[in-house]
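Next up, some structures in structure tokens.
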Structure 1
Amino acid sequence: MTYNTAVLAAVTIAVIIVLAMALARAIIGPTVYDRILAVNMIGTKTVVIIALVGYLDGRPDFLDIALLYALINFIGTIAVLKFLRYGDLGKASEEEGDI
């Protein structure tokens with residue numbers, strides 16, 4: 001195991017520990033927004049783990065998967081926040097009018 005691989009393995013373990021702390025925050029969180037933030041952080045850390053594992057295995061195509069997962073995580077967070085604010089995902093607001 002080279003020095004770079006050992007450092008990346010240690011970083012991966014540290015990210016997994018932070019991921020566990022975020023999971024605890026998602027379960028304990030007193031408000032819905034704390035839970036959403038924790039789930040978003042879990043998604044972000046998952047992207048980092050996918051990228052690190054891809055680098056450690058020498059598979060650069062994992063970076064594409066990590067970017068796709070990050071995009072899905074972002075869109076999912078926006079959708080949940082819109083649902084919490086308006087109560088519906090598909091309805092247009094009344095100010096916009098019918099199109």
Structure 2
Amino acid sequence: MVVGISIFELHLPACRSLKAKRKVVKGLVDRIHARYRVSVAETDFHDLHQRAEVSLAIVSQSESEALHMMDEIRNLIDGVEPDAFLTHWDPEILEAAR
């Protein structure tokens with residue numbers, strides 16, 4: 001079993017309120033969860049309008065599968081959400097002892 005985690009930050013230049021930010025971030029979190037069935041949540045910068053930190057965790061059978069899924073998620077964030085710009089991406093692979 002392999003666990004992949006990533007913490008990433010988003011810049012949301014069009015968001016002028018927490019309500020607007022919540023709409024963009026929640027939509028992105030829901031889209032990632034629905035498509036990839038990973039654990040994902042907003043984890044920091046809750047009180048800032050134009051900045052968000054989101055964390056995700058993946059459990060897979062192999063390191064290559066986890067890396068591939070994280071690459072797909074990064075591409076989704078980069079390409080699909082026009083109101084959010086990825087400013088930091090920090091993936092990490094953890095292997096469980098057998």
(request) Using Cα extents along the principal axes in Å as the calculated read-out, with 48, 23, 21 as its value, let me know the right label among 1, 2. (result) 2
(request) Taking relative contact order in percent (Cα under 8 Å, 6 or more apart) as the quantity of interest, name the structure among 1, 2 where it is greatest. (result) 2
(request) Figure out for me which of the structures 1, 2 the number -27500 belongs to, where helix-only ellipticity at 222 nm (-39500 (n - 2.57) for each DSSP H run of 4 or more, over all residues; to 500) was derived from the coordinates. (result) 1
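Taken together, the values in this text are just the output of simple stated rules run on the coordinates, not laboratory data. This one's a predicted model, so the numbers in the text were calculated from it and none came from an experiment.
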